[in-house]
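Every number in this text was worked out from the coordinates using simple rules, so none of it is lab data. Just so it is clear, the model here is predicted, and its values are computed rather than measured. Cβ atoms are built from the backbone, for glycine too; each structure is taken alone.
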Structure P
Amino acid sequence: MGTLKTVLITGGNKGIGLELTKAFLELEYRIIVVARDFKEFAYTNEVECIEYDLTDVENIPKLVASMGQIDILINNAGVMYSLPYDNYPQENVNVMLKLNLEAPIKLIEECVKAGATRVVNNASIAGQIGHPDVWYGATKAGLINATKSFAKIFAGKVVINAIAASPVETDMLETIPLERREAFLKTVVSNRFATADEVAKTIFWLATESPEYINGTTVDINNGSFMR
């Protein structure tokens, strides 16, 4: 029997990340989940759990080096504050830049060194059409751009894609003001938000089975919201 493939999932302890963890548990993979805590995580015996604050970008090389071979990286961890641009504490800006953009880029760099040949970045529709949380939209736009840039840099040796979901039924949805949620529902075909499972299935496909020619692209998961 050959060596098991290893997948690293950031924020794999809840929401979309948790659905991804469960999907990979159906396969014979070594699963590493990096998150700030695992208080309500039910799979501590099945996966390797590493408590780590990804805003500590400087030490990510040491973190990845401790894991050994990495085959797949899923940059899922992220944060949104839904604050107005003119009342945005610098501390929040710093956290968002590090967690949503700097950490994923550094993880890509280090995981490719560790052998990764597939990378999926969890971006957002906010990075495509703008967002009331200006810093959130900016970091997600940056992540989409980094996806395209790395695809060119790796020249086909690494398949790297992103997904851009509209609002998803996770804890993050609660940070969006009610009036904005109601307004968004009027723009989609099915008059509902995406589920974590739907987004996770798309990421899982990109991480495992999608054709290699799908590279450097962003898959929209928005239920037709661009049509209106």
Structure Q
Amino acid sequence: MRPLTDTCPKPLLQVRGRPLIVWHINNLVRAGITEIVINHAHLGQMIEDTIGDGSQFGASIAYSSEGTALETAGGIAKARHLLGEAPFVAVAGDIFCPHFDFTKVSDVLEDNDVWGNPLPADRRDLAWLYLVKNPPHHPEGDFALESFAIANHGEPRFTFSGIGVYRPEMFDAVTPGSSAKLAPILREFAEQRRIGGEIFRGDWTDVGTVERLEQLNAPLSTQR
């Protein structure tokens, strides 16, 4: 995203007159999710200065400053003391997904089986991922989906959207303050059949290049 991100953190890049992160905040608040934690590194103070304490959105926002970017799992581990012990939804700050309905995330991780009996801790899903159709820049995808279970192998394959619901204990092995990628953790627990998921079929864009950002901001009559 350079040169844009030389002077602006990616979550503050604007799509249709609104920063990417504000699209997410508004959608979360609309769904009744008002306790929000934002982790940041590069030019992170700009995010705090722009978003503030969240009151302008009807939210309460806390910040986890990483200094040096810790990758997704490392960032979650560092912010874990702010997240509590209940499952939480995490959203990548560099995606555009204007119509995602966050009301659906509250009960995707079941604590009981189909008969209502409590599941042992080692049998509960640790995460629920939302997958999307593979975009042109990522044709091989990330995961397969077998009866709502995320699988590392199989066809067809889909791309992880950057939206997921997680149990905090999924990150027990990540030392707070260390750098750790999310993908290896997801693949490890997918092998154990501990991660569920579903397909999201609404509008979604990985805003990873200047060209994709320009396409989102192009007049509707010229968008493909």
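Here are some notes:
- helix-only ellipticity at 222 nm (-39500 (n - 2.57) for each DSSP H run of 4 or more, over all residues; to 500) from the coordinates reads -10500; which among P, Q: P
- Source structure of the calculated read-out (log10 I(q)/I(0) by the Debye sum over Cα atoms at q = 0.08, 0.13 Å⁻¹, -0.27, -0.73) within P, Q: P.
- Structure responsible for 0.5, with distance in nm of label points 7 Å out along Cα→Cβ at positions 89 and 105 calculated and labels P, Q on offer: Q
- Structures P, Q, by relative contact order in percent (Cα under 8 Å, 6 or more apart): label with the highest value: Q
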